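Pasting the structures in now, so scroll down.
FYI, it's all coordinate maths here, none of it is from the lab. Computed from a predicted structure; not experimentally measured. Cβ atoms are built from the backbone, for glycine too; each structure is taken alone.
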Structure I
Amino acid sequence: MQIHSEPHNTSYFKQGLWWKILISAIACLGLGTLSGLSTMSDIQGWYAELNKPSFTPPNWLFGPAWTVLYILIGGSFGIIWQVAAKGRYPIIVKFAKRGLILFGIHFLLNLAWTPVFFGLHNPGLGLVVIVALLIFIILLIRHFFRLDRVAAFLMIPYLLWVAFATTLNASILILN
């Protein structure tokens, strides 16, 4: 059941939406980039020496993949931020604000995984963090779906990538 009952094509809802999406996408992309850059030497050193499964993508793929994903999840956040800002009914605003809090917790897990896995050289603890992240992404998609289906669907590629990354993390743990 979708609780967001207001039409999205109204000028009232659209007012400020694109700015929220742009700000959110830039913030997610910027924070994600900082997290990745903080462990670049570990990727070229420690990670390069690990035994990895045959399905490990080339290192050059991770940057473009995460760039697209951070833009999509930033867009998703921007839409829910708009629902929280422009919701006509207090119950919708409250539910949207709860979604923004869930997003914040999920994003902290997202940002924590890179320094845990690469910085601490700890695939075991990395697996714990990424499984928690995967659970939060599923909860977030479910929560967002009730507010705005586009916001939820924007998270699907991210869910698939993190599910793949979880498998990769578990495989690296087993192989090393």
Structure II
Amino acid sequence: MHHYIAFLRGMNLGKRRIKMDALREHFEALKFAHVETFIASGNVIFSSRLGDAAKLEAGIQNHLAKTLGYSVDTFVRTRTEVAAVAAFPPFGPADGLDPANTIHVGFLARPLSPEQRRGLTACHSEVDAFAVDGREFYWLCRRIKSHESKIWTSPELKALKLPSSSMRNLTTMRKLAALYPVSPA
């Protein structure tokens, strides 16, 4: 069995409300095993015989669109990948350890193009900074609440036309990695 965590975009925001029991049932209907949810924001832990994360993403997205009536962008990572995301140091120690700062991880289906990658890391301010590693990008928000940041409405960031992503707080990722560690081979 392969062990995964799915990150669902936009769950329990606005009119997209779903109970975690119902979400687990949707994953169980897909014949996944050991299904659990982690906090009510679209994090689903599961096991599957299928070893192809891209096929899993497509299958989950199709199933949820049919059963929920709306599209749910889905990003699947192995537990090993989640552990790597949690351990990755995207910013220097001063920023990473400052309790006034928040770091978010954005999950992507595919790595950004070189132009998007350069453009995103160039979009920084006194408050905001970005780093990219593989299919994830990291957003550092210094000294303010993330919803107070103006970076996402900046013309430079909008011009990048970034693909769909699902963001999680790095603290959440570290908790996930600790609660669902990589199984020894």
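If relative contact order in percent (Cα under 8 Å, 6 or more apart) is computed to be 31, which of I, II is the source? Only one of I, II returns 31 for relative contact order in percent (Cα under 8 Å, 6 or more apart), namely I.
Tell me which of I, II gives 5.0 when you compute distance in nm of label points 7 Å out along Cα→Cβ at positions 33 and 153. Write out the running numbers ahead of the final one.
Numbers: I: 2.9; II: 5.0.
Structure II accounts for this read-out.
Computing Rg and Dmax of the Cα atoms in Å, for residues 49-120 alone across structures I, II gives 17.1, 55 for structure I.
Of the structures labelled I, II, one was used to calculate Rg and Dmax of the Cα atoms in Å, giving 16.7, 47. Name it.
Values: I: 17.5, 55; II: 16.7, 47.
This figure was derived from II.
Can you spot which of I, II the value -24500 was calculated from, given it is helix-only ellipticity at 222 nm (-39500 (n - 2.57) for each DSSP H run of 4 or more, over all residues; to 500)? It must be structure I, since only it matches. When FRET efficiency 1/(1 + (r/R0)^6) of positions 65 and 113 (r between Cβ atoms, R0 = 25 Å, to 0.05) is calculated for each of the structures I, II, the largest result comes from I.
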